[in-house]
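As structure tokens, here come the structures.
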Structure 1
Amino acid sequence: MPSTEDPGAARIAAILRADAGAMAQLAAVRALALPDACTAAGFLRNRVWDHLHGIAPSRPPPDIDVIYFDAADPAGSREPDHEAALAAVLPGLPWQVRNQARMHIPKNLPPHRDTAEAMTFWLESVTPVGARLESDDRLTIVAPLGTDDLLNLVCRPTAWGRRERAAYEARIAAKRWRELWPRVRFLE
């Protein structure tokens with residue numbers, strides 16, 4: 001579900017457009033022509049939070065999360081090939097490509113319909129936001145839960161994160177978000 005009408009989408013797009021590295025990475029992902037793809041999670045969240053904290057240039061992400069939805073490959077067998085293709089274009093980057101058509105399995109959920117629905121089962125509200133560089137160079141922001149929390153420096157568990165509270169808390173601690181972005185408010 002593209003959220004291009006979300007007023008925050010234009011703000012996020014402007015942050016990404018000002019980052020040459022981000023745009024090169026989005027162009028590399030676009031070249032793969034993966035179905036229902038976007039580059040999401042830390043790739044986008046960390047850049048936005050760095051920008052809002054006045055950190056420039058943005059710190060390199062620990063990984064670049066490329067997500068897509070291909071029901072024809074429910075095992076995700078082509079993921080390593082996609083990572084290799086991205087590494088051939090932009091070597092030395094921590095590419096992580098995941099087919100969301102299989103992500104319901106470890107969570108014991110019914111199959112997801114698309115990438116946006118799969119993102120709603122991520123743990124925290126600030127992570128299910130992604131960007132896709134379209135063939136005409138427009139940026140589509142995919143944010144099935146909206147962009148308000150991300151742009152307002154508020155992190156809270158999603159409905160799934162409330163259900164998986166221990167995993168939510170462990171993830172925040174492991175990622176060191178409180179240290180890296182001290183202005184973020186963590187709400188229940």
Structure 2
Amino acid sequence: MLTPYGHRKRRKRYDRPDHAHYLTFSCFRSQPFLRSERASLWLIEGIAAAKAKHPFDLWAWVFMPNHVHLLLRPQAGTALKDLLRAIKEPISKRVSYWVRTNAPGFVPRMLDVRSDGRRCLRFWQCGGGYDRNIISAAEVCEKIGYIHKNPLRAGLVADPKDWKWSSFLAWKSGVNEPLPIDRETVPPLKP
């Protein structure tokens with residue numbers, strides 16, 4: 001959102017104890033960078049490493065080709081901005097290095113030229129993405145359903161169970177791969 005003077009208005013984050021967060025962040029210029037299995041596996045590794053450094057409960061997730069949805073609850077002492085940086089920065093650096101080294105023809109798709117002339121490669125769209133505080137069990141249930149139906153709505157699969165990059169199977173069958181969820185910390189859900 002822009003102010004009347006054309007400056008980008010910063011979204012406020014509300015780090016409140018016991019609030020869950022529904023997060024969405026997009027790939028640079030909404031490109032399908034997460035269509036790559038390599039990038040998706042690196043993101044899984046990044047989320048696991050971020051979780052070890054900045055503890056949080058992960059309740060649901062999905063990687064779409066051009067964006068990510070996470071439903072999580074930071075644990076006491078974990079700042080959301082630090083957690084997001086810990087998730088997003090490592091994959092950005094890893095992909096940028098890999099592209100420069102192994103696929104230089106892909107560099108222009110990631111190239112961001114700033115108004116001051118600085119150039120850098122971007123994996124994620126600038127900014128913090130979308131963040132909504134979730135405080136009720138009903139909202140948690142609604143967001144878990146929304147996240148799991150995302151690949152279906154996008155026409156990527158006929159059934160959410162067929163999308164590999166989601167916590168759907170963890171919820172339905174207990175298969176806690178490729179990224180474990182913390183189902184035991186989720187408030188009691190009513191379908």
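State the single structure among 1, 2 that was used to calculate distance in nm of label points 7 Å out along Cα→Cβ at positions 54 and 110, giving 5.0. Structure 1 accounts for this read-out.
Looking at structures 1, 2, which one was Rg/Rh (Cα atoms, Kirkwood Rh) calculated from, given that it came out as 0.97? For Rg/Rh (Cα atoms, Kirkwood Rh), the value 0.97 is produced by structure 2.
Bear in mind that the values in this text are calculations on the coordinates, not laboratory data. Because the structure is predicted, anything quoted here is derived from the model rather than measured. Cβ atoms are built from the backbone, for glycine too; each structure is taken alone.
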